[in-house]
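S.K.: What follows is a set of structures for review.
Every number here is computed from the coordinates shown, using simple stated rules; none is lab data. Worth saying up front: this structure is predicted, and the values here are computed from it rather than measured.
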Structure 1
Amino acid sequence: MTNNLPLAGIRVADFTWVWAGPFATLQLAHLGAEVIRIESQSRVCVTRRIPPFADGQAGPNRSGYYNQYNQGKASLSLNLKKPEGLAIAKKLVSISDVVSENFAAGVMDKMGLGYEVLRQNKPDLIMIAMSGYGASGPESAYVSYGPAQVPMSGLSALTGFPGFPPMHVGFSYGDPNGGLHGAFAVLAALMHRARSGEGQYIDLSQWETSVAVLGEAVMDQVMNGTQPPRMGNRDPYMAPHGLFRCQGEDRWVSIVIASEEEWQRLCTGMGQPGLAADSRFATLTARKQNEDALEEFLNAWTATCTAEEVTAKLQGVGVAAFPALTNKELAEDPHLRSRGFFVELPHHEVGARQHAGVPWVFSDTPCQVRRAAPCLGQDTDDVMQRVLGYSAQEIAGLKEREVLT
């Protein structure tokens, strides 16, 4: 099955760290690429130090964060501050198809691993740099992390309730968003190389990929000179649209109505078909004008039911409704489990732990997580021997000289 994967035979020399870069190369690993993370004990990836840790015990190989986003990859422990380490990195690149990094612009050049240097030994190399602000412009040398992309992209200005200040969306949206854009860009470059034989350098700005998902808000300013207001969970073109309280402690259900036909179905599902003709709610315009009253009415009904009961009643008549799930409920969700979304593969230190797997299903080229995330340097000997052709004696010498650390 491995040979039938979409990216079978593609090797990625992965210099990324934290979240955005590893999230991009995770997608490539899911697609069958051989992804080799270049790590170092002297500069351990930030995510190896972030909880949650397996069994509450901290350690560089025990982070659920790292182990989620590095499934299917190998770990080569390499000290790039040593000239021999730098030479090994260049040798690995020379027999790889893709190089990935997400440092600030110019860092790889300062390390001696810039694109112009690496392409000399690999003319058709594809290299992607996923910096915060891109390789050019007055802020290109700035350091950035995903949380900063949320307010910088304008997303915070759109997030929050009317009359309240801007709010954070709750997680580092810029990281996985930038990672997905990066993976897509690499796939496009691989397709181009397959047709033309040409490699290329991909200059990705995480800031710009964050702005790119807010097209409606940006264009509202460009075309109308207006700032979209903060609306909480409401939507300008759908009503009702939000979360409604149900029976139980902190239990909620999401309900979204996108058409007049769906509004009539909602009234039927609630057991009040006559409500569809109420002049306050009969049209989208009327519902938006009376949205406070509409939400009060819905909350009064949902409060008499569990979130699961509301979901069953409304989904039964074709209305989009679903409970707001906790992490525990997601991890135990029977639908996700039936699709094989969760995987439990043996990890060298923490054993088999449940992780989110491949979020897509191909009919002819099935993808799957092939191995758990690696311990730090777990694959050093294998990569040095199998991939790079070093002997056991040479590897031992490199370890003594602290090159493979």
Structure 2
Amino acid sequence: MSLADSRYSPLYFLASLGAGGLAVTFFMWLMFWVPHPGQPVPIFEDNLALLTQGTVLQQAMVLGAMAGIATFAFLNIKLLIWNLRQFAAFRRSEAYEGFAASNAGSQVLAMPLALAMSINVGFIIGLTFVPGLWGIVEYLFPLALLAFLAIGALAFRMLGQFIGPRLAQGGFNCAANNSFAQLLPAFALSMVAVGLAAPSAMSGNATVAGISLILSSFFLVATLILALFGAILGLRSMLENGVNAEAAPTLMVVVPLMTVMGIAMLRMNHGLHVHFDVHGGPGETLTMLTRLLSVEILFVLFGLLVLSRVGYATRFLSGEGASAGSYALVCPGVALSVLTHFWLNKGLVAAGLVAKFGVTYWAISGVAVALQVAMIALVWHLARQHFTEAGGPAVPA
């Protein structure tokens, strides 16, 4: 029996989330390095054009990206299915009642977070591997909106089950809230928001784009409110009681939160520009992305400082005290890699500060790829630590 089987936690949904995030990092290669005239995202036909007519390096890049997307999309779905099965069994166990009544009860929001990511991954798979998908994409957008709304409703239901009893009867342990663990519900809602925002950026139908804008705005506002309250409560407890060493990786949950919210706002701004005559300049986009990237860098530095002070790597990554919360370390690296691509291409290049495919361009892209490679190595290490039996596979069976 693997460690994950014997010590299941809903935080293992973050393993599925991390794999999905790595699939997104490979899609960034196609998004910004493959020409895709006629639509805002690259599709199978664009990839095929480079595979048949591009240089050897371009062909290698496309094949590498497609292989990466296929590998981590498979891992994302496999880990999601494993988690759903394990979570169903966990809810029937005697331990669940105590878990749900504790501060850790909000960890169940990792499920809708992972579900929303898997829908995004499914769309990436379709764009990358399915010929002719763009011809029917307008029929898929309403279905996607319904799917994300269903996940959003599930997230609010779980959130209500966690907050309701505590508001009515009390029982929330503020002293034990010495981390940013309570930002997980905000992260879940942000993933719903970015999914709902996709049709506003890609649909040619103004009605669909308008509905997308309205729904994604609602979830984005909900994200901001929950994140603000969660951060204030967590920071106060940390200053009074010190950080919870095992939950220290949550200090960097702000990083993926900024990336997801930033992509949602980019999608919404594109929809406003195309359908509703709201025109923002490249300088505005550069400013927004630079501010978001600045927040991410500051929280990465803050998180790494605290992780170093509590000896997290020695205790939970290389020692025997393995923790499901270690998977929270994957999200910041993935998110920083993705936002770096957007900052470079939608910010610096669009504003004319950096020439596309120049030396500076590839230097900054190299930073994003280095972060991506580091997170692949971390996922591999965590898979071996948590899921591998002696001589067995590095993923759940």
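S.K.: Given -10000 as the derived value for helix-only ellipticity at 222 nm (-39500 (n - 2.57) for each DSSP H run of 4 or more, over all residues; to 500), which of the supplied structures 1, 2 does it correspond to?
M.R.: 1
S.K.: Please state which of the structures 1, 2 yields -0.23, -0.31 when log10 I(q)/I(0) by the Debye sum over Cα atoms at q = 0.06, 0.07 Å⁻¹ is computed from it.
M.R.: Matching structure: 2.
S.K.: Name the one structure among 1, 2 that Rg and Dmax of the Cα atoms in Å, for residues 222-293 alone of 14.2, 46 was derived from.
M.R.: 1
S.K.: Quick check: 64, 24, 23 is what I get for Cα extents along the principal axes in Å, for residues 262-349 alone, calculated from one of 1, 2. Which structure matches?
M.R.: Computing Cα extents along the principal axes in Å, for residues 262-349 alone on every structure in 1, 2 gives 64, 24, 23 only for 1.
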